[in-house]
Structure I
Amino acid sequence: MRETLLVGSRKSTLARAQAARVARRVASAWPELDVRSIWMDTEGDRRRDVPLPEIGGKGLFTAELEAALLAGEIDIAVHSLKDLPTDLPRGLGLLAVPEREDPRDVLVSPGGTNLARLKEGARVGTSSLRRRALLLNARPDCDVCDVRGNVGTRLAKLERGEFDALLLAAAGVHRLGAMSEAMYPLETPAWLPAPGQGALGLEGRVDDERVHGLLDAIEDRRARLETDCERALLAALGGGCQVPVGALARLEGDGLSLHAVVLSGDGRTAIRASTRGPSGDPIGLGGLVADELRERGAGDLLRDVGDAPAG
């Protein structure tokens, strides 16, 4: 009887594509392994008519998958790492981070224009507080509107003229094979992505040595170091995946650089910090930059976002 690995994922088109990618890589590394996929709905999927900041709380796209892990119904859960909270349930851990894709955001518009050339008062769709704040910081004249749904749904709304442009994650568009000349990458470090963006996080039971061993084959050292650093920054700031924090770490030789920004919800204030340190201590580097941001007033900005009424 073949050994089985049960892979849990959300049901969205992008989530299925991501889980399939992981399943293929694991199956390639372990040809005798029977890799099976299990699809689940999360609260974030079920409540697509409500802006994410209004739903509030952590784990909007992960809680149901984590419950299935703890119940032994699946062996691993495949997440977009930017959606995975930094404080995981007792007994669960981030077992592997495969090779990371492009972490940047892209601006999508019919003409493929850049941010500076968007028309005055352009109507731009996004569901992310971070993207909203970054856009308003760079272009306060824009009309930023909430947009939910999968990538295909959002692009269809753009084609119908409901928006002048969209802000999306480059990695998600790449994984769906939907990149086009209409998509303009927003360059770092001026425009910073969400911590962990572009990477997948494979969550599992920390005491499951069998699964640990299977996933070691697809762990990527660079992706792990960079995202550990970014997530350490987020954890030290006390922020979840729905706060206006951007961060990008890069492994360069034997060193690790980290750029980070915390913004006010309206984008009027942006507090930035960056540093470089040894690659052997990504957690410490993230904490160091978080301390610097707090010294510059980032804590007050995050409290203001948390205390602001929904809507």
Structure II
Amino acid sequence: MQDIQSVASRVMDNVASVIVGKRQPIELAAAALLASGHVLIEDVPGVGKTTLAKAIARSIGLTFKRVQFTPDLLPSDVTGVTIFNQKTHEFEFRQGPVMAQLVLADEVNRATPKTQSALLEAMEERQVTVDGVTYALPQPFLVLATQNPIEYEGTFPLPEAQLDRFLMRVDLGYPARADEVQVLRDQQRERPVDAIEQVVDVDDIFAAQEAVKEVYVDDLVYQYIVDLARASRDHADVYLGASPRGSLGLFRAGQALAAIRGRDYVVPDDVKLLAAPVLAHRVIVSPAARIRSVDTRAIVSDILDDVPVPGASAA
């Protein structure tokens, strides 16, 4: 586990030099990377969502493409298109921006559902199909998508099938006062993200992703993960709860977080920390609860309070 922790620490320290004072969101993004999962970054403009994606890509040396999602964006603008070459008299596939190791889907909820669906196959199966021909995506493949939670004009809510493909939903939040002062100092002469250097290579990430799968998970922790997911489906304020993919995501993310923290086993506290980032965006609130402005994170918090923790004794 020391090798995994070393790789993750180098990446997180490098990103933290740019995203000041946000160690936990950076750790969550690193856990998603080691768990081969995608991340939805939901926050207000200007807090560093795009910078986080760029910093991760440059820290690892991944090929990086950015797609600015707009209402007029077409699915072929994401996946690519087949064109006829007049010189060779053959059809050629022109790759879209999704054919990269790290794809930033900026303001993903501004595109129409038809264009959003262009990411479904890529995120789940790591491939795209254009004109009946399937093309494998480069590995590792990670989608970092951003969306603004307060501006709804001209946006299209992400469908459940899309949300369920994101391993985590992470928010950065505003920096503390001292951290914001440090940001101003760092930006005096240049943008720090432009000077960031690669600290690990792709082979290190591949090795870490495989090693994470060997992290031990006790049967009681397996049951705890499933109990949390099932509780989300039975909650009184929930219309649709977390899917089995959510349980699997919580399991994989728990393995990655344990390894990042230097352990070769998962503890219930890992699961509790990851429950909101992994499960909250998969929960759909019932219409009656929506009227009362019930938040999905509050629902996950209720579930954590109600589901017994393995090994804990009653108060």
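Values in this text are rule-based calculations from the coordinates and carry no lab data. Since the structure is predicted, the reported quantities are computational estimates derived from the model, not experimental observations. Cβ atoms are built from the backbone, for glycine too; each structure is taken alone.
When FRET efficiency 1/(1 + (r/R0)^6) of positions 166 and 286 (r between Cβ atoms, R0 = 35 Å, to 0.05) is calculated for each of structures I, II, structure II gives the greatest result. Upon calculation of semi-axes √(5λ) of the Cα gyration tensor in Å from the atomic coordinates, which of the structures I, II produces 31, 23, 18? Answer by label: I.
Comparing distance in nm of label points 7 Å out along Cα→Cβ at positions 30 and 70 across I, II, which is largest? Top value of distance in nm of label points 7 Å out along Cα→Cβ at positions 30 and 70, among I, II, belongs to structure II.
Looking across I, II, the calculation of distance in nm of label points 7 Å out along Cα→Cβ at positions 214 and 254 that yields 2.1 traces back to II. Sorting I, II by distance in nm of label points 7 Å out along Cα→Cβ at positions 62 and 102 from high to low puts I first, with the largest value. Work out the source of -10000 here, i.e. which of I, II gives that when helix-only ellipticity at 222 nm (-39500 (n - 2.57) for each DSSP H run of 4 or more, over all residues; to 500) is computed. So the calculation was done on I.
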